[in-house]
Structure I
Amino acid sequence: MNLTVLCPHFDPDPAPTGEVMTRIVAELAARGHELHVVTALPWYTHHAVQAGWTGRPVRRERTGWGSITRVHPFPSDKTSLALRSASFAAFSALSGVAALGGGRMDAVLAMSPPLPIGPVAWAAAVFHRCPLVFNVQDVFPDVAIELGKLSNPRLIAGARWLERTTYERAAAVTVLSEDVRANVAAKVRPSHRDSVRVIPNFVDTELIRPTDHRTELRRQLGIDEDQMVILYAGNVGFSQSLDLVAAAARRLAHRADLVFLVNGGGSGLPALKEATSGLSNVRFSPYQPKARLGEVLATGDLHVVPLRKGLAASSVPSKTYSILAAGRPLLASIDAGTEVARVVDEAGCGRSVPPDDADAFTLAVEELVADQSALAAMGARGRAWVERWISPAAVALAYEKLFEEVGRR
């Protein structure tokens, strides 16, 4: 098959969704398909086009399996929803124009967010006379509404219309969990609900393996090997309730054996640094190259996955499965009964507490770090569970079968 792929991030951009799509493309290429990727110039790390990629708004390259077209992402102030929406719209429009090339296509696969990529992907599918498969990583505008970033009734109505229209024009919508499937299916006509399918993000258990916590990153940050590291790794943004980490660090400042480490960056980083100013038990490190992912994950003795109340039905933190692949236990502050909470219970790989509850979060940290052998056992159970999870090859096969199915309609 000839496939067009529209996504906001792709290798070498280190964004988690970019890594997901890069591997899916590689697996589909290994199965003999030709792919034409339309994506952004690398920009995720510093929210600006990376050095070496500036100077031209569009770059094209041929590959052994097809082509990659990279367009300007128009990065803007992440704290301004209006500017960010305009950036997404501009990127999506430029992507849509780029997606009209490549000759005859059998399907278009588009990844959201950004939501405006939906109509341009549909237009590309109409141009190529092929079906659209729309992959939803986070449900927008739900996330923006829950966070209070989108409150204007007219804008909400417009975003809802765009969301619903995209879902119903797609031949299939893929989501990461049953929670998100229920969310999306409730927004479309009953006759279209069977088109919403669950294809979770994979975890690469070959790339990520359990290793010793005495890492080079730990040494670089001046953390002793006998100290326990409570680690948050990923985007520091509005969706993550990292004020819980600040509160726990403050209350446990007397524990010389504990260090809280935040590895990553984002719009919420300055506020988090200010909230933890003066605390000697909090360290920060920037995003690391992909080659150091296993090392970063191994540095933590206990990982935390905090998601604000009401967001778990719209978003599934993909870092969860990487943590388990690294053989590390996790503490999830998340809505009860949702995907991550179910995984924690099913795998016995940690604990979940109610979202945005600093007391429950801090108490759970104290109780979990009190028994290192129990923590190790949780990590081992998580690794065993995730080894039975969906592999990159299986995810690519699921998409291949879906492309074949919608192509026959």
Structure II
Amino acid sequence: MKKTLLVAALTGVFATVAHAQSSVTLYGLLDAGVSYTSNVRTSSGNGSSDVRFSSGMMQGNRWGLKGAEDLGGGLKAVFDLENGFNIGTGTNSQGGREFGRQAYVGLSSDVAGTVTLGRQNEFMYDYVGHMSLTDFNGQGGSTFFHPLDNDNLNGTFRVDNAIKYTSTNYSGLTFGGLYGFSNQAGGFANNRAYSFGAMYNNGPIKAALGYTQVNNNPGAVANAAGGAVDSSAASGDTNFIAQRQRNFGGGANYTFGPANVGFVVTNTQLTNATAFAGGAGSAVPSASARFTNYEVNAHYSLTPALTLGAAYTFTDGKFNNVDSDISPKWNQFSLLSDYALSKRTDVYALATYQRVHGQAVQGAVGVPTSLTGASTDIGTTSATNNQTVVGIGLRTRF
């Protein structure tokens, strides 16, 4: 009898230890509000103001499950399944995917770093995005991304079928690389992607560099579905369709007291582009395009609860094909006020004004209509060369 009780007690202890070495966490974020957008292009081509319920003005709505199992010797098995959704309709985002924000499994070592496999973010978003007001020091600000999110700092697209390595932290320095497979017999380079990045975060200084390339995007090359980047009409989440897309850039932030100032410079180059902004504007016949973004930003904690933010971005664009040769230039001004009601819940107000110059006449042959006027995360393309967005919202995390 005593032996039986002893065995039962030890079994309970070991079960408790095993449970302590493994964990699964349910987490999420809910963000909703009301927005006003000026000059939204209607079906007739005219401009009209738009007041609407808006989902995720600061950060995309999400819920997820993440976990880790201690394998001993500083090695862990890790996973993360993260769903994105529209809180206004309850429908899935990211092309209707169940776990569209990310879905991966991998191994993490205290010494060697982490290797993960699945649908994942590339390093322009992971590292350089933290330098921009669209990240707002990790708190979001997704309405403030650069025109068409051309550099992917707002994470418009993820990389499917990817293997990703991220190093451990070496006195503030981390780095990594990603490769997304084409998954196509006889077409290894058709719709593949690769990305590299490095970040330094130590004391008041944070700096980052990133590079991402997508080869033979499936919209430009036939029979490439199921590869690294999905630009299909049904489930695609890419911002461009082009034979090749290159994004690279960097930035830095400096914190002193309650203030933080920063800058970001990024460049996007498209070869044989056929559509812009997820197919919203046709660029046929195939075109080359370039976007160079220069952003300066700042935020200031006026009180422990109240933070103010601002940014200015100048985007220098170049678009040409056999029919058109234009050089659009965007000026974008962004303001944000965020008030924390608790550690998990806050309310915010935001405003963005965007104006484009050097755009050809709307409807001209070969000109992508998505470049005519401003385009934001809330409103659609503007009917004129300027657009204003104002919004208020509530956000909570769990």
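When helix-only ellipticity at 222 nm (-39500 (n - 2.57) for each DSSP H run of 4 or more, over all residues; to 500) is computed across structures I, II, the figure -12000 traces back to I. So Cα extents along the principal axes in Å, computed for just one structure, reads 90, 59, 41; which one of I, II is that? This figure was derived from II. One of I, II was used to compute log10 I(q)/I(0) by the Debye sum over Cα atoms at q = 0.21, 0.22 Å⁻¹, for residues 176-271 alone, and the result was -1.13, -1.16. Which label is that? Of the options listed, only I reproduces it. Which one of I, II has mean count of other Cβ atoms within 10 Å over residues 128-135, as calculated from the coordinates, equal to 22.2? The read-out comes from structure I.
Coordinate-derived values only; no laboratory data. From a predicted model like this one, the values you see are computed outputs, not experimental measurements. Cβ atoms are built from the backbone, for glycine too; each structure is taken alone.
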